[in-house]
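K.L.:
Pasting the structures here.
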Structure 1
Amino acid sequence: MNLGRPLTYLITSGQLTEDNFATEANGYVDRLFAASTDGVDVIQIREKALSARNLSELTRRLVEKLKTLPTKVLVNDRADIAAAMDCDGVHLTTGSLPIAVVRRIVGDAALISCSTHTIEEVERAAAEGADIILFGPVFASPGKGRPVGLDTLVRAAKAARQSKLVALGGIDELNFQEALGAGATGVAAIRALNDVRSRRAIIEKL
């Protein structure tokens with residue numbers, strides 16, 4: 001993870017299912033490997049349709065594939081899988097176990113990121129020791145509700161204290177610099193960072 005520039009935080013597309021896992025998983029891992037070689041700093045595995053067994057297997061394959069690269073691999077919500085597969089950490093939602101409990105499972109060296117949508121949630125996550133705080137939606141994003149906007153992002157960046165505040169929601173190659181200019185220390189995306197052209201356009205401008 002390149003700490004000398006803003007973070008790029010890729011969230012997987014959620015397209016894997018129990019039905020297509022056997023045929024699609026290896027290609028999925030290859031595409032994430034390509035994102036890593038492009039310079040993505042963090043990959044969050046967010047595949048909610050997979051069983052614990054297949055999510056564990058996907059995580060194992062990706063960790064093995066990226067073992068010589070600096071990209072950090074986080075598993076969505078499943079601290080047990082993150083610890084068992086020896087990946088870099090876990091991402092928590094507002095409904096997940098408390099950070100202190102998860103820290104006991106994954107260890108002090110693991111990264112913990114968490115989703116937030118209000119300034120109060122940012123303050124709580126920072127106080128509880130989150131390493132990375134995702135905040136949004138900053139811009140309009142399908143199905144994500146009303147965007148919080150750049151003025152609120154400025155406040156969130158200040159509330160994050162020592163945690164890295166990463167802007168999420170509607171991020172693309174045309175607006176990501178606005179989020180960074182508002183104080184975010186990184187940007188997260190599903191569509192823009194999974195798309196090769198958009199991803200490279202963002203990384204080249206950092």
Structure 2
Amino acid sequence: MAFDIDMIKKVYGSMAERVDKAREVVGHPLTLSEKILYSHLWDGNATTAYTRGKDYVDFAPDRIALQDATAQMALLQFMQAGKKKVAVPTTTHCDHLIQAKNGASMDLQTALNTSNEVFNFLESVSNKYGLGFWKPGAGIIHQVVLENYAFPGGMMIGTDSHTVNAGGLGMVAIGVGGADAVDVMAGMAWELKFPKLIGVRLTGKLSGWTAPIDVILK
């Protein structure tokens with residue numbers, strides 16, 4: 001189901017209390033990133049002020065997204081976990097095995113001819129274990145996630161480097177390897193070194209025909 005409103009309500013329902021507790025423990029105002037991180041601790045309310053870039057912390061992501069090239073091994077590993085269903089809302093997206101070369105229709109058909117066995121496997125496993133499935137041609141993973149699953153204050157992981165795109169809606173979204181995704185899918189915590197924070201100050205204004213990505217690339 002796209003846009004799981006019940007899950008989002010659950011996140012917001014506990015966020016205020018968790019942020020207040022974290023603020024007390026840390027002893028200073030929190031950035032948006034810190035509020036999201038501290039409100040997604042595996043053990044609930046914060047009891048420790050973590051050191052950025054040093055302490056390893058267990059988190060509880062809200063969502064997981066898998067792309068077709070990395071989902072194959074991740075799902076094979078999950079099948080060995082003995083679980084009947086994924087513990088966290090998860091989606092599989094068939095996009096990376098579609099090569100943009102000769103036009104949308106032709107490229108899609110080529111992918112269906114060459115990778116149909118992979119697509120069928122991903123669809124059948126997704127259906128069996130309760131994952132959402134986005135078929136070939138349904139969209140690029142990071143854009144589908146942004147339009148259907150990302151929400152302010154949430155935390156997600158994805159087996160794709162562009163997972164961070166969901167940060168555009170105020171979400172902590174981080175690309176991970178398949179093993180990390182499998183852990184969370186199986187109901188385990190996601191261990192991560194508490195992230196360092198980088199501040200960027202922008203001055204002036206954009207020239208014509210420029211966009212935020214131009215600032216990032218510069």
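K.L.:
For which of the structures 1, 2 does the calculation of mean count of other Cβ atoms within 10 Å over residues 139-146 return 12.0? Working shown, then result.
P.N.:
Details: 1: 12.0; 2: 20.0.
It was calculated from structure 1.
K.L.:
Which of the displayed structures (1, 2) returns the greatest value of mean count of other Cβ atoms within 10 Å over residues 27-34 on calculation? Don't jump to the answer; show the numbers that get you there.
P.N.:
Values: 1: 15.6; 2: 12.0.
Structure 1 comes out on top.
K.L.:
Tell me which structure, out of 1, 2, gives 1.05 once Rg/Rh (Cα atoms, Kirkwood Rh), for residues 115-154 alone is calculated.
P.N.:
Of the options listed, only 2 reproduces it.
K.L.:
Here mean count of other Cβ atoms within 10 Å over residues 91-98 has been calculated and equals 15.5, so which of 1, 2 was it run on?
P.N.:
1
K.L.:
If you don't mind, there's one more thing I want to ask. Quick check: 19.4 is what I get for mean count of other Cβ atoms within 10 Å over residues 43-50, calculated from one of 1, 2. Which structure matches?
P.N.:
Checking each candidate, the match is 1.
K.L.:
Could you figure out which one of 1, 2 the value 20 for relative contact order in percent (Cα under 8 Å, 6 or more apart) was computed from?
P.N.:
Answer for the origin of the read-out: 1.
Coordinate-derived values only; no laboratory data. Everything quoted here is computed from the prediction, not taken from an experiment. Cβ atoms are built from the backbone, for glycine too; each structure is taken alone.
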